[in-house]
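**Q** Below you'll find a set of structures to go through.
Nothing in this text is a laboratory measurement; each read-out follows from the coordinates by a stated rule. Note that the coordinates shown come from a computational prediction; the quantities given were computed from them, not determined experimentally.
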Structure 1
Amino acid sequence: MHTLLVHGLGRTPLSMAYLGWRLRTAGHDTDSFGYLPWASSYDTIRQRLIARIADADAAGAAWVAVGHSLGGLLLRDAIAAAAPSRLAHLIMLATPNQLPRLATRAVKVPPFRWVAGECGLRLASPEYFRTLPTPTVPHTVSAGTRGITGRWSPFGEEPNDGIVALRETVLDTSPPPETFPVAHTFIMNNAAVQRTILEILERAS
């Protein structure tokens, strides 16, 4: 089963390398999509991803897309535009499908705006989330719950992965997210998360 991997904000395709290796050792082939948010506009990245999705679909076999964090949002947007006919499943890892509160705070800090570029501004925009297409293909959301809670947490008592609250990963029209006791940054490297992805690939194939 061909799998397209899309990393999150502030990361590179290397962040998905271990997951890619696990998938390949299980007999699946992978392709990684990379982007630099500080060097390219959101729309430029989106158009490149639309083209990559079209290439995956043109191969003539069913395939799966996996996005970490912002990567999941980029996939939601690009998939709606590309309308692939052979995409079997979309997997979103720690993707903020609702406006993430930390992004609305971080966007006020110049270093974050420099590094995150227009993508960071989108993450802090209620309008962006209101207009983001809801997936029409089968999809799964996996969320982490290893973030701290309590008095010193920006999430209070809400379960979170350190960056995104559990409720911020929810797609209103979809089943509840699958939860794992992992942190946001390395959710794709968790053994249980990888087993879940492999199970989805086996069913899709």
Structure 2
Amino acid sequence: MNKERQIREHGSRRDLMREQLAHQAAKLMAEDGITDHAFAKRKAARQLGAGDTQHLPSNDEIDAALHSFRNLFQSESHPEVLRQLREEALATMRTLEEFHPYLTGSVLSGTAGGQSDINLMLFSDDEKAVLLFLLNHNIAFEDGEWKVQINGRDETVPSYTLTGESGVQTHLVLLPENARFGGSRKPGTHADIAAVEKMIDTGLRTED
């Protein structure tokens, strides 16, 4: 019985530390402009004296804590920051409408801050279609590659990074057309032009 109690107590302490790490990581992301979850976790663990822990919170746990932090401490400033990011995302989506763009990531979920990037998914079976579009429209970009999972397989696909007048970077990831209808996307993790327009009009924030 004592052993069982010890196991329960150990589990409770572990869960409490995990929760504290999630909130500390969220605080770092909100106040210091950190956008990398893994970096925020490691820094939070060092600050709380748990640098050797193997029980770091998940990204979803940090995002939930980040939502709470922004609601409590940035309720006046954050909505405007988020609205501006979404409006910039929407403008780019309209420009690239023929590629059926979807908004993903922190700008969609509502956890984004002033240092966050915009992430868009585009779809075409022609790997050079977006490249030619950007060139033909004199849109400055940096090209690269992005690792994604398509139908359960790891794939490397073209990516392009645009930098707006505001300094915000927008990452475009080009996927094949069949990925658009794969059915693997979780609800609330992707939004098309109409959904982003509605969010901006109503001031909604998507939450998991």
Structure 3
Amino acid sequence: MINILVHGLGQDEKSWNEVKNQLNNNGINVETPNLFSIVRNYQVNYENMYKTFADYCNSFNEKINLVGLSLGGVLAIDYITEFPEKVNSIILIGTPYEIPKTIFTIQNIIYKFMSKRIFEKMGCPKKDMISLLDSMKNLSIPEKTPNIKSNALIICGEKEKNNINMKSARQLNKVIKNSKFKIIEKAGHEVNVDNSKELANVIYNFWKDNEKDIK
């Protein structure tokens, strides 16, 4: 089984370092791709990012356990929709049920005034980040989620209890039939950074319950 952890917007593969280390300590190997690295030979937009991500996942001959945070969760939903036979289980963390177009528009305005150096640290040029957000405004997630048949776990940080991300998490849990719901304490949107120990434990236990041969 291949275990893949997919970072969110504003993160890179290093955001999973602590979670990865703890899973490694439990004897589980994980892959942590950098989304901006795998799409670097193409114009950066959601369509190309998904295509390169799908190619990356399909390069493995084994079935996959997918974990996606935010943007990573959106990509995971698209992948399991197109290649259901490739996915053994899916974990969605802080993943939107519907794309918040207004928030994306405001975020892009903010990005335009931010220093280029901030984006360079993430491995994504400023213009590419703005282009990516623009390309995501019209994505449709609700029509895809009812088709997810594999075991699923929906996770949200405790500190998001009063915002749209918690509502999205509960809605995803409602529409994905074989899903469970878990709130991670002492964590906001970046659960993998805010409470890596608890998240690693939750991921491990979920995989353990759903796999007979974790490697």
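**Q** Supply the structure label, taken from 1, 2, 3, corresponding to Rg and Dmax of the Cα atoms in Å, for residues 75-114 alone with the calculated value 11.0, 36.
**A** Values: 1: 14.7, 41; 2: 11.0, 36; 3: 14.7, 43.
Of the structures listed, the value fits 2.
**Q** Using Kirkwood radius over Cα pairs in Å, for residues 91-130 alone, single out the structure from 1, 2, 3 with the greatest value. Present the calculation step by step, with values, prior to reporting the outcome.
**A** Working: 1: 10.4; 2: 11.2; 3: 11.5.
That would be structure 3.
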